[in-house]
1. Given a value of 12.1 for mean count of other Cβ atoms within 10 Å over residues 92-99, calculated from one of 1, 2, which structure does it belong to?
2. Hey, relative contact order in percent (Cα under 8 Å, 6 or more apart) derived from one of 1, 2 reads 11; which structure?
3. Thinking of 1, 2, which structure, once helix-only ellipticity at 222 nm (-39500 (n - 2.57) for each DSSP H run of 4 or more, over all residues; to 500) is computed, gives back -8000?
4. Check the numbers for mean projected area of the Cα convex hull in nm² across 1, 2 and tell me which is largest.
5. Out of 1, 2, choose the structure whose coordinates give Cα extents along the principal axes in Å, for residues 4-187 alone equal to 65, 41, 32 when calculated.
6. Which one of 1, 2 has distance in nm of label points 7 Å out along Cα→Cβ at positions 44 and 276, as calculated from the coordinates, equal to 4.5?
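Just so you know, all these numbers are worked out from the coordinates, no wet-lab data involved. Note that the coordinates shown come from a computational prediction; the quantities given were computed from them, not determined experimentally. Cβ atoms are built from the backbone, for glycine too; each structure is taken alone.
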Structure 1
Amino acid sequence: MRLLVFEYITGGGFNNQSLPASLLQEAYLMRNALLDDISAISKIELLILQDERVEKNSSINCLNPTYLLVSQEDNLAQLLEAKRPAYDAVWLIAPETDGVLAKWCQFFAQQGKELATCAQQAVEICQDKYATTKRLQQEFIPVVPSYLFSSSGKIEANSVLKVNDSVGCDQVYLLESEQQWCHLSSRLDAEKQYILQPYIIGKNLSLSCLFYRGKAYFICCNEQHVKIHAMQFILIACTVNVQPEKRQQYQLLCQQIAEAIPGLFGFVGIDFIQTETGGDFILEINPRLTTSYAGIKLALGLNIAECVLEMLNGKEPILENTKNKQVYIDINQGVCCVR
């Protein structure tokens, strides 16, 4: 297989502007973990999109990958069209913000390339947090309620305000008082659509899962370590493989999501809140690799990239853990360690 790996932030998506510091470290973690997994697979010809300002992953030199360097002057779409004959399949990692992930899914589909990620239709649902909420509510899946924000409306105390297509903790704010709202309101982007959600106290968790032909394959549950600074949520770390005793419960939840959003494929992250009473409420669905991916091989001994690429060949994924450890991912340091 001739595979193009296109991680948007490290791969030239921001070639004509500054690299976003808030997302760059997570991008490194995901890209490097993916490339390390691919390096263990035989018969892969690897092409990597690489912003010329970004460091390469030296640990995969055994694959003799080809790097497609992207300069500030390059038009990324034209560059990829010129290289169209050089790859058969694409592993795309990109933010949902402003429809970026959906746009590139469409681009590669029009090229006739296989995608190791979700189809455009599923991405378009998941990138719209409000639409995702409504879809899950229709299927009676517990979800944190969302409301379209109006600047003329009243803001309740202890509300979470976020851009409807934001990624991660980017542009996600906790408003505990009217004074905080007054401070924030002047900073909002008039061209963005915002939603409001009630602030629910509990653990910030995520599920890592594979989706294939309408079926879900639960991998693990992860805890997201989040702090709040200047009203904004900040993800500082992630513990991979927590609460393994709830595997059956989480498998059922993932399968409900597979049936609610049929176009999901490959690796997907599902963010949710676990309340003190034990109730789980979905926050959002990420139709792409998430930061937790970086710790899965170390925690469970699974090569998820190999599973996904086998799925492209029509083979159902087989997840056989050879380890059962917890792995702590320090995002600021860009490191994973077994706990």
Structure 2
Amino acid sequence: MTDNIKEAIEDKIIDSINAGIAGRLVIFKPEKKGQEDYLAIERRGEYKEEKIYLQVNSLIIPAKSISFIKDFSLENFKADKNLYLVFAYFNEITQKLEEYVWVIPSLQFRDIAEVISQSDEKKVLRFESSSDFKNKNKYSKFLINIKDLGDVILSALREKKQISFKAVDFEGKSAVNLESLREFLCNARANTYAADSTGVENPRLLESTQREFQKASYFYRDVRFIGDKKVFGQEIIYQDSKPIWGMNYIGSKIGKLEEIFLKEALFKLSDKCRLGQEHNYEKREYKYQDKGQGNLEEFSGKEEVLLNSKSVYSLNYNGGLI
């Protein structure tokens, strides 16, 4: 394998880790001797924490018709609690990684890998697994969907423990729990725009304001553009790094005093508004009203702020499950 292909595959791994975690991890090549072939990962801003290291091993394939075999010198094999061996298929035709990768703790690999004696009497630790991920073997428990890679690494670093593995369900995605989704959405809204929270320092989209909130397996991102006349934005909720719900909105630009009132209304009605229902909130000469239809799975509506019964702001929204 040429260095260019190796670097390209490592870049694919890095892109997969970064997807859906909003730049909360820093990934780099260590300069320390003996670690040049690893990817080091740490939480952004948390430089005193222990890092997770990945050693990427890949097999370039034209089709899913061969087994993945990789040997490591038993004498020179390095094992550490923070070092993981990643085994990934790279499809040369599609230029993509296959859907699942093996992420094996080096300490466990040393204990479970088959020891092979070579003709020169040297011994190697062998990783061998079928290209059909559904064929169970001793390495199956280390399979991770490539889309979940960033989330599981972030969780391990945040909770100061080793990567946790869950059994892979090849039969299909589990249904979205609407009750927990709604509870998280209302909590996220109450802690971002409605709470006048500060946006992230480096939003992904130029000239946007980006607010985020995370709890357990859910992650919320609100991206907003404010122009001279209009405000346009989008809310997205991820579960285990997969987008499951979204809402688009476009509204008129709002004055400072009216926005203070709007945020108060949205905070107090965080469990009710912008969900396809009808609700009102009044304070002195201001009135907030939300008129919508539908439910969390699919909905639309319009909200307004009225000053002395005259509309001074309006916003149209629509959204639902993805």
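1. Details: 1: 21.4; 2: 12.1.
Considering all the candidates, the number was obtained from 2.
2. Numbers: 1: 17; 2: 11.
Here the read-out was taken from 2.
3. On the way: 1: -8000; 2: -5500.
The read-out comes from structure 1.
4. Details: 1: 16.9; 2: 20.1.
Once mean projected area of the Cα convex hull in nm² is worked out for each structure, 2 has the highest.
5. On the way: 1: 57, 36, 30; 2: 65, 41, 32.
The read-out comes from structure 2.
6. Working: 1: 4.5; 2: 3.4.
Derived from 1, not from the others.
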